[in-house]
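Student: These are the structures in question, set out in turn.
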Structure 1
Amino acid sequence: MTLWELISTLHVQPTKAHCIRHLMCILIHFGLFELRDLEEVDGQMGYVLTCVSQLLVKDKALSAAPFALFLLRPLAKGHCAWMRDGEDVHPTTYEMAHSVPAWDALRNLKANSLFNEAMASDSSLIARVVVDTCGGVFEGLSLVVEVGGRTGMMGKAITEAFLHLECTVFDQPHMVDGLVGTERLKFVGGDLFVEITLVDAVILKVGKVVMIDMVVGSETEDHGSTETQLFFDMLMMVTFNVKERDEK
């Protein structure tokens with residue numbers, strides 16, 4: 001797409017059209033677009049998507065657009081003021097800005113819907129990576145329970161890739177209410193901290209715990225991976241006043 005096609009598509013006011021060129025320069029620098037000759041428009045210079053920006057196209061199978069939209073929604077402001085507050089004033093910067101904890105804010109139907117779409121988008125992308133690169137962890141298993149699986153995107157990907165597996169998606173009742181499973185994919189509602197009571201020991205005759213989570217400090221030679229880890233660590237600090245796990 002040429003610059004003028006982009007301006008026209010975005011319905012930018014003529015007096016502000018020059019701003020788009022500056023914006024695209026930044027987006028190119030961050031690897032979201034490339035500037036190259038476009039054969040379809042007689043070799044004019046134009047913008048094309050990169051591997052990163054293709055993940056943000058809504059109609060793509062592995063689109064991360066919902067997750068990006070959720071992260072880019074209005075978040076907490078005034079981090080400096082929060083740093084100066086006592087712990088009993090505002091537990092998190094999110095609560096300082098919105099007057100409610102982050103999880104309480106998700107009771108809003110619009111916010112909750114956006115969050116669910118974000119989690120489904122993220123799970124869909126991660127599921128592909130897990131299936132393609134970590135399939136060995138499912139060898140010898142017949143039943144997998146996905147805790148906090150929401151709409152079951154991970155469970156669906158696993159059962160589609162490994163035809164011998166059955167998967168039960170376990171989440172809060174209101175999260176799985178109305179969801180329809182298949183012969184090998186079931187949805188069960190309940191409270192993990194109630195259903196699994198406190199005991200002296202848990203014995204798994206044949207079992208395996210598979211954890212998929214961010215680990216700060218891993219893959220340090222990969223600049224992109226390190227950047228993602230640090231951004232998620234910052235997100236956890238802003239939203240919940242906690243930190244991401246590290247290898248210790």
Structure 2
Amino acid sequence: MSVVALALVAGVHAMSVTKLKLWSSAACPYAQRARIALEESGVSYDLVIEDLSAKSEGFIAAYAEANPGGRAKVPVLEVDDLVICESLVITEYVAETAWAHNLSPEQRAIARLMVEVSPFSGYFEVLKARYDADDLADAVSAFAAKIGNFEKFLSKHAAGPFLFEDFCFAEAAIAPFVKRSVLCLNHFIDVDIRDVCQFRNCPRTLAFVEACLERPSVLTTSLPDEEYIAGTKALLARFDEAARKAREKAPSSALK
């Protein structure tokens with residue numbers, strides 16, 4: 001019987017007796033999901049910050065243990081002999097094995113749905129429209145409408161600023177994108193999500209945003225704001241360059 005199984009039989013948190021290693025990246029929002037979950041759990045773990053532009057052999061091998069046919073990406077979590085990848089898989093695994101509060105199957109289903117309907121991961125699509133006034137207005141309007149839909153979800157299901165009485169794996173999955181959307185939309189296109197929430201009368205979403213931004217696990221796993229700005233600027237530049245090359249190829253492709 002494995003160490004994890006023995007711990008479960010003994011009635012203690014499995015992760016209290018296991019060795020954990022998290023392969024992560026400093027700036028990746030998906031990797032931050034796993035770090036937030038581990039910080040919330042209070043378990044001890046080894047953190048390896050991987051340079052994704054020059055992936056180490058150890059990282060590539062660890063990822064291959066979990067997903068032999070995939071391209072190595074963060075996060076990857078090693079739990080004794082178990083290796084798992086994908087941010088939502090890791091986040092929910094940590095929640096189920098190490099967090100003090102347990103969710104019912106019905107609550108887990110609602111939490112998973114909350115991640116699906118969250119609007120915040122769409123912030124980058126808004127930023128990509130920043131050079132055309134009409135496109136940007138449409139993108140901001142669509143993003144604001146999704147915030148309105150999220151408000152309806154929270155109004156039906158949420159107990160307070162969070163979905164349930166306390167922070168759960170859904171918030172751990174969403175919070176990295178709350179952080180980046182608030183920061184980057186404000187910096188690059190002068191749109192503050194908190195103002196959008198107030199304008200559209202979305203008090204629950206505003207409370208959710210503010211609670212996520214203030215959560216200690218989010219703060220301790222976040223980079224300084226200027227590093228997120230610099231990283232987003234570089235990512236936008238790469239996107240702009242790819243879009244330019246695609247436009248240059250379009251006329252010759254059309255002639256074929």
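Values in this text are rule-based calculations from the coordinates and carry no lab data. These numbers were taken from a predicted model, which means no experiment stands behind them. Cβ atoms are built from the backbone, for glycine too; each structure is taken alone.
Student: Quick check: 12 is what I get for relative contact order in percent (Cα under 8 Å, 6 or more apart), calculated from one of 1, 2. Which structure matches?
Tutor: Derived from 1, not from the others.
Student: Work out the source of -12000 here, i.e. which of 1, 2 gives that when helix-only ellipticity at 222 nm (-39500 (n - 2.57) for each DSSP H run of 4 or more, over all residues; to 500) is computed.
Tutor: Numbers: 1: -12000; 2: -20500.
This value belongs to structure 1.
Student: Match the computed value 69 of percent of Cα pairs over 22 Å apart to one of the structures 1, 2, and report its label.
Tutor: It traces back to 1.
Student: In terms of mean count of other Cβ atoms within 10 Å over residues 106-113, which of structures 1, 2 is highest? Can you show the working numbers first?
Tutor: Details: 1: 11.8; 2: 15.0.
Ranking 1, 2 on mean count of other Cβ atoms within 10 Å over residues 106-113, first place is 2.
Student: Suppose Rg/Rh (Cα atoms, Kirkwood Rh), for residues 170-217 alone works out to 0.97; of 1, 2, which structure was it derived from?
Tutor: Structure 2 accounts for this read-out.
Student: Here's something else I'd like to know. Using mean count of other Cβ atoms within 10 Å over residues 26-33, single out the structure from 1, 2 with the greatest value.
Tutor: 2
Student: Continuing with this model, one more query. Check the numbers for FRET efficiency 1/(1 + (r/R0)^6) of positions 58 and 186 (r between Cβ atoms, R0 = 41 Å, to 0.05) across 1, 2 and tell me which is largest.
Tutor: Result for FRET efficiency 1/(1 + (r/R0)^6) of positions 58 and 186 (r between Cβ atoms, R0 = 41 Å, to 0.05) over 1, 2: largest is 1.
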